[in-house]
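None of the figures in this text is laboratory data; all of them are computed from the coordinates on show. Keep in mind that what you see is a predicted model, and the values were worked out from it rather than measured. Cβ atoms are built from the backbone, for glycine too; each structure is taken alone.
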Structure 1
Amino acid sequence: MTHRQKHHPELPREEEIDLTPSRLSAQKNVVRVFYKDLWDKADLSLVPTTFHPDFTFRGSLGPVLVGHRQFGNYVSWLTETLEDYTSDILELVEEGSRVSGKLRFHGIHRRTLFGEPPTDRRVWWYGAPIFTFDGPLVRDLWVLGDIHGLRSRLAPAEGSALSFDRG
């Protein structure tokens, strides 16, 4: 069984990878559970079975957090801010004790984000995570997020697109 999401017309058409647990390594399966169960379902009961108690997290939107409680608060805040929060896993690469990837995060903008009032539109951004494992648990997670892209979708301004014409 795969976990392909229904396509939303406002998102670029990119398919998730095959997320069948039996086809994934143990570490990639932890990443799958992290995004598809912990984040997409806001299931905070999975935090202690995924992360070391003092793990470090640098999220795609910029916060740097330590430990289960800070991380749980962040998950709750973001999944309440973006209704129907969804993580699309587009690529995963594993090397040794690290798994990295390409993801697309999206949800319906229901609360103020980056100072922008709710738009009730689906907004999205890309993220590139690097998970570092210590045994079966994640010790560190660093995620680079396309914040510029997200902010442009929260309050698109006319003429905000980059122009490379020297005209």
Structure 2
Amino acid sequence: MTALTPSAFEPRGKWPPPRRNPWMRTWSVRHSALMEYLYKGFEAAISGAAPSLERIGFARLERPVAALEAGVKGVLFDCRMCGDCVLSKTGMSCPMNCPKGLRNGPCGGVRADGNCEVYPNMPCVWAMAYEGSLGMREGAAITEILPPVNHALKGSSAWMRLAREKAGAAG
């Protein structure tokens, strides 16, 4: 039997969460400038569509949009659907992939090779975030202190939340 890495955030003996697409997550960080450009365009499209989405009904759209968002962001960023997305501020590296759930930078245990102290074969999410931020136009946003994740939003669509905010600002 393979020994499991014990940690404070998971019960002893529990396997780490499966990395659905580590290659694509790494690709997205390496191409953070492109992903930032696409994100800004998508954000503008959502903002422009907010009044139409409001007429259709945000509650009606939540589940299908959340499913679409989970598929797209799951492939590109190994998204955990926290509903409180900060990819544009973390070098296109999702901090929810950190086994310790750190939202504002790495722990003190990042290995010399840039890998995670908990899962030695996994690159540190925050080391990747820093690398990704270097290629982004607004990469300095990585230095901003982020609020704790709002667990009440888990599973909800960050895209729909953005549309609701834009509709509220417009209305």
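One of 1, 2 was used to compute mean count of other Cβ atoms within 10 Å over residues 89-96, and the answer was 25.8. Which one was it?
Of the options listed, only 2 reproduces it.
Can you spot which of 1, 2 the value 42, 27, 18 was calculated from, given it is Cα extents along the principal axes in Å, for residues 57-128 alone?
Only one of 1, 2 returns 42, 27, 18 for Cα extents along the principal axes in Å, for residues 57-128 alone, namely 1.
Among the shown structures 1, 2, from which was the value 20 of relative contact order in percent (Cα under 8 Å, 6 or more apart) calculated?
Attributed to the structure labelled 1.
Figure out for me which of the structures 1, 2 the number 1.6 belongs to, where distance in nm of label points 7 Å out along Cα→Cβ at positions 97 and 121 was derived from the coordinates.
2
Can you spot which of 1, 2 the value -15000 was calculated from, given it is helix-only ellipticity at 222 nm (-39500 (n - 2.57) for each DSSP H run of 4 or more, over all residues; to 500)?
Matching structure: 2.
For distance in nm of label points 7 Å out along Cα→Cβ at positions 41 and 113, which of 1, 2 scores largest?
The maximum falls on structure 2.
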